[in-house]
Structure I
Amino acid sequence: MIKGSLEQRKSDHIRINLEQDVASRTTTGLERLRFVHQALPELDMQAIDTTVSVFGKHLAGPLLISCMTGGTDEARTINRNLAVAAQSAGVAMGLGSMRAAVMHPEVAHTFHVRDVAPDILLMANLGAVQLNYGFGVEQYQRVVEMVQADVLVLHLNPLQEALQPEGEVNWSDLLRKIEALVRALPVPVVAKEVGWGISPQAARQLSSAGVKGIDVAGAGGTSWSQVEMYRARTEVERRVAEAFMDWGISTVDSIRNVRESAPELMVIASGGLRSGVDGAKCLTLGATLFGMAGPFLHAAVQSEQAVLDEVNVMLRQLRVVMLSTGAANLPALKRVELTGWL
């Protein structure tokens with residue numbers, strides 16, 4: 001397994017997310033919104049179409065099992081349980097940050113899931129900041145090939161890095177390097193925040209760099225500042241992290257920021273979603289997929305079936321929303337009425 005602090009950090013992240021309250025003190029904004037209920041939808045629920053095509057892959061539902069983990073034996077079990085469920089349900093999956101696999105090839109197998117999920121839309125994942133710490137096109141290409149990924153997720157986490165004792169905090173001149181990377185890679189690149197959302201400026205910058213989509217990962221879900229607070233080694237580190245428990249741009253505002261500032265980009269909505277109803281709201285706001293991590297992490301430490309049950313709950317909830325709003329398919333869902341404060 002990974003030697004030293006990187007292995008410990010991966011294990012800490014899994015343990016803290018499972019055992020501690022690390023929810024953001026900022027809400028997603030989804031609680032402000034309500035669908036207009038249709039008492040006479042004129043639809044057969046069994047005929048409702050939830051399929052969507054993304055990057056050439058046909059999905060049974062617009063759900064992404066979001067990027068979570070990798071690099072340890074426990075993470076390997078989690079990833080494979082997630083992948084088996086994604087394959088069975090016909091939904092997409094993202095892998096956790098794969099820097100460990102680049103630096104320590106002996107742990108690459110903890111990310112390998114294609115043998116159990118040959119057909120899914122699979123997303124590899126590496127941090128953008130690594131471009132300032134010795135990584136180039138070769139390393140990003142390597143992680144894509146390593147797991148036979150369809151997409152590269154380039155994650156953005158300056159606040160988390162700033163709060164980690166071992167964090168990498170040189171974020172200068174990254175946009176130019178991201179643009180060069182996007183041009184060089186043979187697969188689409190999706191930029192992803194990790195829980196503090198996307199501003200209009202960031203959406204425009206990423207669009208100019210050529211990314212094909214943005215996973216907004218808005219505030220309202222897991223707060224990685226809280227996670228790092230629990231990892232703190234000193235009282236000073238703890239107090240610094242504690243101040244950011246309500247930091248970030250809400251999921252609703254992040255979706256709106258991308259739709260208005262970079263309308264040509266595909267939006268993946270994540271950050272505090274807890275149900276298929278939340279997911280449906282995000283789709284109506286303009287997202288193509290909705291993603292979740294927390295609910296699936298708790299299921300994945302149990303079994304493949306527990307993850308599949310959770311996926312089926314989310315997709316069933318989405319289908320009920322579509323019946324109750326008169327939406328026969330996902331394009332129709334985008335046209336239904338949402339009330340509340342946007």
Structure II
Amino acid sequence: MHRQRKADHIRISLEEDVTFDRATPGFERYRFAHCALPEFDLEGVDITIRLLGKGLSAPLLISSMTGGTAEARLINRRLAQAAQEAGIGMGVGSQRAALEDPSLASSYRVRDVAPDVLLLANLGAVQLNYGYTVDHCRRAVEMIEADGLILHLNPLQEALQPEGETRFSGLLRKIEAVCRALEVPVVVKEVGWGLSADVARRLAEAGVAALDVAGAGGTSWSQVEMHRAQNSLQREVAAAFRDWGIPTAEAVRQAHAAVPHLPVIASGGIRDGIQVAKAIALGASACGIARPFLVAATESAEAVSRAIALVVTQLRVAMFAAGAQDIPTLSRTPIPKSET
């Protein structure tokens with residue numbers, strides 16, 4: 001069941017129109033003031049950061065996408081190779097399939113090709129209400145020798161899945177217990193509908209180490225589930241949610257304002273280095289990108305490296321043109337909402 005679902009998700013994400021209808025990540029509403037006199041050289045732009053105790057060459061993560069199938073194994077290895085080469089972070093897809101069938105674990109294991117990357121394990125938070133314990137979380141981390149664990153929140157996706165698991169009551173307390181007991185940092189992320197200020201605050205109080213807002217505007221998982229639907233009722237319910245969610249730019253702004261001390265990762269429809277720069281100016285510590293890297297990974301590790309290099313170069317040029325020589329300066333650079 002899991003294996004088929006993972007295969008469906010990859011195929012549908014690549015072959016079908018799974019974008020939002022009108023909703024965008026919202027970055028077009030913000031504009032940097034152009035700086036005609038940066039007073040530093042382009043070569044002097046420094047985009048290095050530290051995240052969850054690890055140094056990254058750029059404020060980028062390859063967002064959690066896949067695992068649990070032979071195709072996913074190849075994709076993850078290509079992504080990991082490119083992440084290692086570029087010095088950026090990476091998350092794997094939900095490891096539940098491999099916890100329940102250990103023969104699938106190899107599709108998530110990438111340490112041999114990516115010994116130095118910030119690598120994040122991944123489980124659905126709702127599994128904590130379906131028998132999963134701190135021990136399961138620990139096993140997910142150990143399985144891939146991860147530096148941290150992502151617990152993802154996806155209530156809407158679960159509600160739209162025929163096999164969805166929708167018992168979300170009392171989950172915060174269980175997330176808190178995992179944060180307390182686990183030896184590595186815990187990141188909580190949405191899967192594409194955003195974290196609100198209120199949810200960000202509650203998660204911060206529970207002890208999470210970072211938040212990935214995963215806002216609306218990228219891949220619409222309601223559309224993905226619509227394509228998987230088994231009857232017209234399921235299809236029509238899913239179709240109604242095509243534009244649901246908090247746009248990424250707004251989710252970043254809200255989360256950073258609510259918990260300024262906590263690293264916020266911006267993801268959800270980020271497609272170029274200018275959007276990365278805008279997200280950091282709005283309060284993000286780093287940005288996650290999924291779909292463009294997934295498309296590249298179906299081709300080769302070199303294609304992923306080219307896609308990363310493009311974003312990195314765009315980011316460096318954007319910082320140069322905005323007059324921000326490093327990431328701390330960029331994070332303090334005003335980025336007003338445009339009137340038009």
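Read the figures in this text as sums done on the coordinates, not as results from a lab. What you are looking at is a predicted structure, and each value in this text was computed from that prediction instead of being measured. Cβ atoms are built from the backbone, for glycine too; each structure is taken alone.
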>> One of I, II was used to compute distance in nm of label points 7 Å out along Cα→Cβ at positions 102 and 158, and the result was 2.7. Which label is that?
In response: II
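Taking mean count of other Cβ atoms within 10 Å over residues 86-93 for each of I, II, which is largest?
Details: I: 22.1; II: 24.9.
Structure II comes out on top.
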